[in-house]
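Structures incoming, each one as structure tokens.
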Structure P
Amino acid sequence: MLELNSHPDVAARLKTYPAAYQKKLAYLRKLILATAKEIPAIKALEETLKWNEPAYLVKKGSTIRIDWKPKKPDQYAIYFKCTSKLVLTFRVVFGDKFNYEKNRAIIFKLEDVVPEKELKQCIAAALQYHSVKELPELGLKMV
């Protein structure tokens, strides 16, 4: 059973986004929580704010953030630690299945259909990063 430690500021922050993007970010949040629940080694997940963005942290994992930014109003994103191998590896394994922002994010447009299976693999790799970072392609497989 996953223990979710959610800071109350996260719910308040999620309500500040435009309505259409609130739904999209809620969906990303749901995928993060569902993926964490599917990994037996993860017992607790912390939901907090980092840089005023909803952030998800676990032991032996790499921080995941989600956000919509007024400077780029036509997109929303799931962010990964830019100094990790995560996004670079996602590019190798999944190619043009996603749109990327350098080595830090997977970007979605409002009308995009999110490739759920592949994104959950990316999320799982981040949540287990310190256990998978030495594996070829972080243990990811194109589905």
Structure Q
Amino acid sequence: MVDESLLKEIKAAQDGGASAATPDVIAKMLQFMKEISGENEDLKEELEDMEIAIQLVFTDADKKFWLTVKEGALDFGEGDVENPSFTLSSTLEVGAGIVMGEVDATSAYMAGDITVEGNLQDAMAFQEIIELSLEAYEDLIED
């Protein structure tokens, strides 16, 4: 079960928008993805055969996070990941916008607002993880 206080904190962050986001908001969104990945059937199915390591770099906040998917389990942390499948670099606002569902990653990439170094297919899979997580979030807050 997703922690109720985490849902409330995410809701407050979303109400404030990506422009007001802090690295802590990113960490909360990643924590939610981790928690919901074990509960949501669509997300579990998406992660089932996936094996990726993602490095997130926020250029204006001197902050890095990593996210891994292996054997159907999603995990995350602060700092560097060994041998990332891809590295996504952006400002904190754009990165927060992506994980909060305010910014489409493909559009941001095409506009030059994010850079992706490495496997673009894995980057698209990450976008799918975000979208499924946000759908699950919407379902939870509607209840």
Structure R
Amino acid sequence: MTQPRILIVTAAFYRDIADALAAGAQRVLAAAGAQVETAEVPGALEIPGAIALASRGAAPFDGYVALGCVIRGQTTHYDYVCAESARGLMDLSLQGLAVGNGILTVETRDQALERAGRRDKGGAAAQACLAMIALRQRFGGGQ
């Protein structure tokens, strides 16, 4: 695989969690020799739209890493944000984009911090993105 060009899109709603996720993704991508650019959006619902915009730009990326966090609250808003952000990323994936989904959907802040830190879900999302780029190259699919 040549040096992949990757866009990390991070939702800033929970800044400390987003930063931990991004650090994990950056470590994995640096180890892979990837060229990395970043973009920030307000929340998880905006991530698929940002990736869609970037993919239609003059120089689309080889892959995309989606990072953010949704913590259950007292309303059904959590359910909609989780479902629609995941659906948006899946739609992009089915269109041929190499997307690593690192949007945490958790019950508590402690769960989010555990997954963003020790469990390195940001790094796992970056690994998934790289794996999908490799599959696209193997099967000859374009973006």
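Values quoted throughout were computed directly from the atomic coordinates according to the rules given, and no laboratory measurement underlies them. Being a predicted model, the structure only gives us computed values, none of them experimental. Cβ atoms are built from the backbone, for glycine too; each structure is taken alone.
To test your reading of the models, identify which of P, Q, R gives 4.2 for distance in nm of label points 7 Å out along Cα→Cβ at positions 48 and 112 when calculated.
Answer for the origin of the read-out: Q.
In terms of mean count of other Cβ atoms within 10 Å over residues 16-23, which of structures P, Q, R is highest?
Once mean count of other Cβ atoms within 10 Å over residues 16-23 is tallied for P, Q, R, the winner is R.
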